[in-house]
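Student: Structures incoming, each one as structure tokens.
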Structure I
Amino acid sequence: MAPQSTTRDAQHDFDFDFGAWKMNIRRLLHPLTGSHEWTTMEGATVTHKIWNGRANLATVEADGASGHLELLALRLYDPRAQQWSISFATSNSAVLSIPAVGTFTNSRGEFYDSEIYRGRNILVRFSIWPVSPKEVHSEQAFSADGGQSWETNWINTYTRVSGAGDPPN
């Protein structure tokens, strides 16, 4: 008899996010400057399952005082590494970002990358987690000190739209 695998199949970690959502976005206007000036946007996001859950695509459209946002998030699962990567793009840049890589622990996904922001090397952390079947939160934070401290600069609250988009699995 072959031994049972104890490896968790993480390809379904994002299943909670499939479907259509109303979205409230809070964004820090001037990250890593000591500023506490936030702006808000309202909009919608839809997340589609691809490749039986090993990939998904989320599209966002939102408006607020700071303007109009069109964004997509491409999430890919690597079964060999048992990790997810997330790349973002906006309609303004039309370029995929450096992928943030990470995993889920206790239903909370945390993904990291390093980038240059305004001439500084920083770490970026993106976190996402379900609050309930009808609510999801995500945040982005920057660290300019190698991860010793983090400044949250983007907070999303998603509220499920019933009867629209892909059904949750």
Structure II
Amino acid sequence: MSSPGEILEHATTVLRRGDSLTIDSVAREAGLTKPGVIHHFATKEVLVVSVVDHILDRWEADLRARVGESDGATARLRAYVDHALDGDFDLSDLAFLVDARICERLSRLWTARLGPWFGEDLAGSPTRRGALRAARLLADGAWFNASLGIPTADDDEREVVRRLAHDLIGRGAPA
């Protein structure tokens, strides 16, 4: 019998291939029967929410490793930008979009877990907040496009894009 973590890895593989995430598709990928998956994930909704949590765990581990000892909001946003520009993304990173029936719930989960990394808790003038928001939106676009396989930046541009995003964060950081 596969563990829940192993089943979630198989579910991630299903998404990575661009296949529909169903209990049947995960069972096939894991070499299990449908009841073998249902034993751990009673419904498709439970499975999808668990997959999103699993992917968020991976993201948060990378973000925490990037922020190191500096746990301030500015450092967290900088870590998010770096993660978005350096991460290895694929279709599984878009898991929060796989089920239109619960997309709102999944978006709330995504935002609740990653919100602290988005710089949203940084206050200041509209210019400061706008600079932070621009850096965050740049990062959002980078990982989202990479997840879809859309080229985001050539290697010789990536560091320039990072510098520009970090400059925006610097402009938005408290004086």
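No value in this document is a laboratory result; all are computed from the given coordinates. No experiment lies behind these values; they were computed from the predicted model shown.
Student: To test your reading of the models, identify which of I, II gives 10, 34, 31, 18, 7, 1 for P(r) over Cα pairs in 10 Å bins from 0, in percent when calculated. Kindly include the intermediate steps, with their values, before the conclusion.
Tutor: Details: I: 10, 36, 37, 13, 3, 1, 0; II: 10, 34, 31, 18, 7, 1.
Value 10, 34, 31, 18, 7, 1 for P(r) over Cα pairs in 10 Å bins from 0, in percent corresponds to II out of I, II.
Student: Figure out for me which of the structures I, II the number 0 belongs to, where helix-only ellipticity at 222 nm (-39500 (n - 2.57) for each DSSP H run of 4 or more, over all residues; to 500) was derived from the coordinates. It would help to have the intermediate numbers written out before the result.
Tutor: On the way: I: 0; II: -21500.
Computed on structure I.
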